Each structure stands twice: as structure tokens, then as C-alpha cells.
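Some structures are shown below for you to check.
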Structure 1
């Protein structure tokens, strides 16, 4: 993948520096170098020319225009996020880079699946343009499932012709997470065309095998899908590893799988394991970090620090054949991190192609002005007015209902059947029983579709919350204790042209505008962080006392490819059997 062109003078200079016939551009001396090949710590000078490491030499053996004394700090390869939706940070790619690069992440495998479901190819092109010329390498994976399923309404379609055209761009690295597993198993012609397009263009194929059996994983491997980030237990992890998959260990905001999966990682199989964030909100990225957080957590759970760093660098690079990344060795890009403390992963400095770009948690490399998004991305909420009548859930001749039960820190849900309160023949939310009303309203084409269901496990005591971020079709999703606040919340997000809000007693008490496709803010990350803190503070005003992020949990309640039961704009959906279901239980 990528261009094979090589500048001759640059090529010759690197060789000349390596054989000490020419001065290097930069040398880092007196560091403890993490050798990710032998899992050793070595001493020596790291010699850099033309943005690449050209030699590891004895102290003072090479000369350079510029020398940095690391004073005994640890020097590691920079970190790679093997699967991330930048949109989930709720800031533009430019602002995202400002947040993750100081955390040591200099390469991400990004899937613009979210914005593609809102704006199609136009959204993907925006993400490509906004990701150019940054101190962060963004390798794009073309979304494979837009729409994700035929059981909901999204904003656009990305077909095989679009995918083939995007593969002509060298920045496009592969086909994004294949989540429509029934289409793979049944050899749906459109899906097979997409998979073959990836093969014919020598591109990678990302997996998304949530809840798949052994037979399902076999089928995915037979289809050439070679990695997966949807394992949630050690048993599922081993099932993937023994079938030749790379295990992508996810630690995001809603889905925190590292603690469970790390039990499956051993010195014998760790080379097939790497870290991903998938979906992580801005405030969590700022507070705890990105891949650096996963490394720390893995070390805390007993993984050797050198293996954890190897997983975050070399393993990720080899998984995606990023052949010049992931190690401190001649022939590799000089993307490196200086650590004050190895086990705490305390970052001092970050280098991109041999240039210092971040120091002590702050970007020092200037970021160009943001790319101006097309007007259509700023006017993406087209909602037909939602009525109170559409919010009703009739309960005829029975008080038993199919309920979505939330599992904190997971995007998977449970299907439970329980008695509910009924008033005037319709479901009545009950704070005492933890049974609240969930609404998904179509917002792309003014279709007027409104799905209504019941959720248990998000402990609101009053009011409502709402978001235009609702994976994967990104309709408007609202959860509340009463219809008035739910309607107020939905109408407010429409006025914002996308965003999140907290409502109490018919009044919006906090909101975060997300004008860019209803997914991202067009503001600086510092302002977005302030608005997020305001939102979380407002959650306390409506009685939320959970130890998880209810907005991110809410956003996945509309994702009908993650078991067991979800809600779309077309109604309640049984993911296990891949079919619609009634709220009222039989």
C-alpha cells in the first residue's frame, strides 16, 4: 500500500549517514531504547536522517546537526491505534490530532463509518481532506456497511463502485469493519462484491464479529477477514487467535474489554495482539489517554511492559503491514516517544519523523487551519416533527414487555421480559423500577419514522437526555422519564443541527452542539471539553449516579448489529435472530 516512489538523493543520504560518511540530521543519545524485536532494553545513540532511523550506534560514534540528551529516559516506538472512529471523539481530525499525539499516538487506522452513514462519500472525502498534513498518520478504512443493516434508515449508501473509487487513494488502507455478518454467510452479491474489491485492490479487511460462534469466525476467516475487535471474553479471544486472527483489544468509553481479554494474552500469543480504542469520547481521551492508557492498564493486569509496548507498536504495524512503523531500528520512521517512567507510561516527548511535536502533554508542532466542511455537513438534521402520539407504547391485554437491559461499560445488551407499569393502555416509565422510555427518530430524510422501546439500567431519576449520535445510522436517540422532556430534547437537537442535551422540567439545562454531520463539533477541543463537563454536571441534576457514560451507552442502543436487543427508527430489533420484534411480550 502507498507510493513506491523514493527520492534518490534522500535515499543516498540515509545510506551515507549510516556508514558515517555524512552527518545525521538528529541524534538522541543516552536513552534506554526499547527493542521490540528481542524484548530488551539497550543503550546507544539513535541516529536519524530524512525522517527515518538509519542507525543504532555506540555513544559518540555518529555526529549530527542536532543532538538531544535523553538523560536515561526510555525511548519507545510511538503508538498505533488499530481501529478508531475519529467522529466518536466529537471533534474534527485536526483537533483529534492535538489530543492524541501528545499521548504518544502518531498513527491511527481510522474508519469514517459514522460520518459515511450520515453523508456518504462526501463525508469520507471530508475526513480524508481534514486528516491530511497532520503530525498524525491517518490510514482510512472504507466503510463496508453503509447502511449497516436494512432494518433502519440512515442518510446515505456507500456501494461497491464508491469503494473501488476510494481504493484509488493511497491513503485508503482497506475495507472497514464488516458487521453485516448475515450478508457474508449468505454470500449476498453486494457484500461479496465489496470483499472481492478489497482483494483485487490488495487492501485489508477489518472484522466485526460481535457474538459470532465458532462457525461464524470460521466463515469470516474464509472470507479473508483477518482481525476483530469485538471479542469480549478470554474464550472469544482464544477462539479468534487460534483461527489466525489478530486480536484487537478494545478499551474505549462504552466498551471496556481489556480486563477480560488480557487474560487470554500470553508470551506465546502476544505477537498477534494489539490495542484499539474504537469509540472514545474527548473527555476520556483527555483524562485517561488513548493507547497509552491501554498500555498502562495491561501492565497493571500483569503484562510485561515490553510486551505491552510491543503490542501497541510493532504488533499493530505488522497487523496492517505498516512496514516502516512500529520499531526503533534502521529503516523505520523516526516516530518515537520518550518515557520518564516505563510502567506508568509517563510521556515526556513525542517525535514524528524525527521532529519533536509534543512535550509534557502539549502539542508544540503547529496544526494547520481546519478544513472547511461542505455546507451539507453542517445542515444534516432533517427531522419530521415528532408528536406525543408517536411516543406511546400500547400495552394491550398484557403488562409484560420486551426490555433492553443495559450492561455498564459494554455496548452489548440483554433481552429481558418483565412486567411494566401501564396507564391508559400504554407503557408508563417507572423510575422506581428503572424502566425508562427510549426513542429513536429518523433525522436524515424527514421520513417521520419513530421507534419507541423500554430500557432498564440507565439510572435517571428525572428529565431526559438526547443525542444525534446513535450508531450506526445516527438518527436522534432520546431517553427519558416523561414524554414532555423527551419531546423538548428532540426538538432542541433539531434546532442545534445536531448535538447532545440534558432536559429537566421542559427546560434544556445543558447542551453540546455537534454541527458537523450531527457527530462532531467545529470548535476547538478545549471548548468542547468544557461543554462536555457541563453536560456531565447536568446529569447529576436529573439524578444520574452511574459510574459509566450514559450518552455513549445511549448511542449504542440503536446499533442493531450488537447483541442482544436494540431499537431503531423502525422499532425494536432482535439482534440474535436478526428480526423485528414487538415491545409487548407474548
Structure 2
């Protein structure tokens, strides 16, 4: 009796076994023979001895004591499971299986088969571990209890062997009615990965994941971690808008400095960027920068959003912050230069581009953007040099960059520097690359009209440009002017009036053309008023001043031969 009392005291103090075990030993004395009772009492005593050894750190002594307990009560399955759990903690899988083997064929305990699965797993007997796991499920093991062993099996499974059976097992657990939200999220993640290895399953994976995600959503997971996991599942299932809802809910309930918060904000920003409402990405990106102020990509994307929203000054600030963090971030140089040009600061753009040239070397975009900056400074000769350099680089490294916009700029700078033949050649190349590039249609057409050359071809080109942008005052002016040069001032006047109607700001050239058309129609008083308005805009325009002094004859100019 003293041994029994000692066992009860030791185990109760350590919390290593349920007190009910010792209570049952006393009750058995009413119904069972003395031999069985003595065996049970002896087993309990040895078990208590093993627990005592365990608390002292004497694991070999504990093993021996537990083995003596098992020998005293060989039919006690509950005792066997308790000892097996300890042997697994001691990393003794072979002893664990030895303890459980007498009960393996007959036990209805799902826990016993889970212990067998874990022991086989420790011995790298994956097939046996999987069989034991399936038996545990047959005996009613809950999905949550099976996840640790199943996860280890999935981690170690070969892509060629065993994955099909594991996939089917995972699918069966996904459909288990008693599975909780956390287990279903884990199973969904595993299923998504396994399904990519099966051509047959890939075609069904989307429907399976959508169904699973909907089921988990109905369970209304409460923790931000589970809400984030559900958002990830909806994303994998091809339902990004629903994923956004769960990411946002997870973020509302997540602590401000939670490690998962950065990833959730990044996911949310990406989804907004890919949606029809990309500007909504700004809010999560700014929140991300509060957690990680040195996130270069977040600053860069905020700059892009500002440019898309026609806020180039904000874009300048964002790109500068990105470059301050990473001076070798090449795209930020290009976008910063474009933002500076958008706010009319070409000198700063050239300085940034020169800094980039020193940092990353000469590139196509550096030369092209430098050309645009020089154009804005009206330094057309230098601009032409940069565009020519860009063309040379593209021919040597990437012919896909030999585009219509490049040759348009080459044409513009050639014309502005007086190289008319080169300008025509570049504009023709531009239109071969893109026959609908209407800025080139208008520029070449107007250039010919000004010189009185190829007037019918010029009219056809300008007509196409006007069709592309019927409210573009420059294109309407070109149409009026080519008709005037063709000797049709009566047809030119309505086009000129439309050009003035759609003019965004006063333009001396348009008023000068209006005066010339009115003079050709014999309406000299109106022509003088138009020329006077042109002089008010450009007081130093000597050509217009001469027309006021000596108006041209009231007749249409004859068209000139090409």
C-alpha cells in the first residue's frame, strides 16, 4: 500500500499522468482478483519511479522503469500509450513501436495509431507512417491531430512517388465535416502545392480552392493570422477582390507592429495595382513605409502612382527618396527625369541624368531622356546629338528600341536645326514603323505645307492626324494652313476658326494664319485685327509687323509644285 501512496504523490505533483489512473486502481480491487490488482499496483509504482527519474534528468533510468511498468501490466493499453508518448519525447522511436506493437492490430484508439505514425516517421519509414496515419483517421482522429505527421510526410515526399496518395488523403481531410478553420487553411495550402504536381488535378484545383475558401469564410475566422491565411487562399483560388476584403479585415485586427503586417500591406498594394483602381494602392504603401521607411520599391511605386494621377511634383519627391536609399536603382533615375520634365525643370532633369550616367553608365534611356530635356530647353542641336546617340545604342544593343517616338524626335530636332532632308527621312521612318503615329503625320504635313511642297500628300497626312484628335488646335491649324497653301482660303477659314476655338492658350502662329487667310479672302480689316492680336502675344515678330504695314494682296496663294 505504501508503494501505491508514493506513486500517487509523485505523479500528482509532477502533473505527468492523470489522477484518474490511480483512482481506478483502487476501484478495481472490488471487481478483480488479487493477482491482477497486484500487477496494476506494481505497474503504477514503476511508472511513478520512471516519472521521478524523468524529473531528475535520468532518461535511461526512466526508460528502464517504464519498461518494468509495462511488464507488470502488459494488457494496459492506456499505460502503453502514456509510455509511448514519453519514448517519443526521448527520441526512441524503435522502443515506441515495440511498446505499441501488441495493440496495433486491435486498438480502436486513434491516438495509438498517431503515435505509431510519428515513431515510423522518426525512423524515416514514410510508407509505414502513412499507413498508420490512415488507420488513425479510420479510428476517428481529428484532422487537426493529424497535421504534424502529415506535414512532415509532405515535406519529405518525393515528387515522383507517393504524392498521389498524399494528395487524395489531403483532399479527404479537406472534406472532413469536423475540420476547423485553422486545419482547413493548412490543408488548403498543402493541396495548392500538391495539385501543381498533378496535371489532372491542376484543372480542378481552382474549383477545389474556391469551395474550400468559401467554407472557411462561413466559419468566420477571428484571428488576424487566420484571416490573412484565408485571404491568401482566396488569392490562390483566383478571387482577388474577395482576398482584398480579408486582407483588409486582417490588417484592421492586427497589432500595429505585427510581423505579418508588412506582408499583408504588400499583398494588398499589389492587388490594388493589378486592379482597375491602382490608386487605392497608395494607402497600404504609405502604411508600409511607416513600418519600413527604407522600402525602395514602395517609394518608387508611390512615385509611379503620382505620375499616373498627374501629380508630377509628388512623384519627384517619391523618386528622390527612392534614390536616396538606393543610388543604384536605375529605373528611379529615368522616372525622376520624366517627372522633372513634367514640371518644367529640364536643368534638374539633365543633372539627374548625368548623375545616372556616372553611376550606371551610358544607356538608351539616358540619351533619349537627355534629348527630351534639351528639347525643353530649346537646345535642339544638343538634343539631336542625344537622340542620335540613343539610336546608335539601340542599333547595337536592342533594335526593339528603334521605335516611332525615337524617329519622331530625330525628325523634330533635324527640322529645328535646319536639316530638312534628314527631318523628312526620320518622319518617313517613324510612319513606316507606326502608320498611325499622328504627331508625325501632322509635323511632316505641316512642314511640307510651310514649304509649299507635296501639298496633296501633306493634306492627306494632316487629315489623318485630325481624325485621330479632332479637337487638337495644332492639327486643325495645320489643316487650315495646307488648304490655304493649296489656294483654298475659303475652305481653310472654318478649320482655322475651329483651331482658335480649341486653343488652350493664346498662340501667335494661329492668329497670324487667321490674318493671312482673311487677307486672302479680301477681309483686310479683320486680317489686321488678327495680326495685331498675334503681335500682342509676340511683340518682336517682325514678319507679322511687316504684314500689318504691307498686307498681302487679297487673293489665294497659288499652290506650288512639289
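Readers should treat all values here as calculations from the given coordinates under stated rules, not as data from a laboratory. What you see is a predicted model, and the numbers here were worked out from it, not measured in a lab. Cβ atoms are built from the backbone, for glycine too; each structure is taken alone.
For structures 1, 2, calculate relative contact order in percent (Cα under 8 Å, 6 or more apart) and state which one comes out highest. The partial results should precede the final answer.
Values: 1: 15; 2: 4.
Greatest value across 1, 2: structure 1.
Comparing Rg/Rh (Cα atoms, Kirkwood Rh) across structures 1, 2, which is largest?
On the way: 1: 0.99; 2: 1.30.
Top value of Rg/Rh (Cα atoms, Kirkwood Rh) goes to structure 2.
Given structures 1, 2, which gives the highest value for distance in nm of label points 7 Å out along Cα→Cβ at positions 383 and 415? Don't jump to the answer; show the numbers that get you there.
On the way: 1: 2.9; 2: 1.2.
That would be structure 1.
Which of the displayed structures (1, 2) returns the greatest value of FRET efficiency 1/(1 + (r/R0)^6) of positions 439 and 543 (r between Cβ atoms, R0 = 25 Å, to 0.05) on calculation? Please report the intermediate quantities before stating the final value.
Working: 1: 0.85; 2: 0.50.
Of structures 1, 2, the maximum of FRET efficiency 1/(1 + (r/R0)^6) of positions 439 and 543 (r between Cβ atoms, R0 = 25 Å, to 0.05) occurs in 1.
Suppose helix-only ellipticity at 222 nm (-39500 (n - 2.57) for each DSSP H run of 4 or more, over all residues; to 500) works out to -24500; of 1, 2, which structure was it derived from? Please report the intermediate quantities before stating the final value.
Numbers: 1: -7000; 2: -24500.
Computing helix-only ellipticity at 222 nm (-39500 (n - 2.57) for each DSSP H run of 4 or more, over all residues; to 500) on every structure in 1, 2 gives -24500 only for 2.
Work out which structure the value 4.5 belongs to, where distance in nm of label points 7 Å out along Cα→Cβ at positions 359 and 455 was derived from one of 1, 2. Don't skip to the end; give the middle numbers.
Values: 1: 4.5; 2: 5.4.
Computed on structure 1.
Can you spot which of 1, 2 the value 3.7 was calculated from, given it is distance in nm of label points 7 Å out along Cα→Cβ at positions 391 and 519?
2
Taking FRET efficiency 1/(1 + (r/R0)^6) of positions 343 and 423 (r between Cβ atoms, R0 = 25 Å, to 0.05) as the criterion, which structure among 1, 2 has the greatest value?
On the way: 1: 0.00; 2: 0.30.
Between 1, 2, the highest calculated value is found for 2.
Going by distance in nm of label points 7 Å out along Cα→Cβ at positions 55 and 191, which of structures 1, 2 comes out largest?
Numbers: 1: 5.5; 2: 4.7.
Structure 1 gives the largest value of distance in nm of label points 7 Å out along Cα→Cβ at positions 55 and 191 among 1, 2.
Once distance in nm of label points 7 Å out along Cα→Cβ at positions 39 and 239 is calculated for every structure in 1, 2, which label goes with the largest value?
The maximum falls on structure 2.
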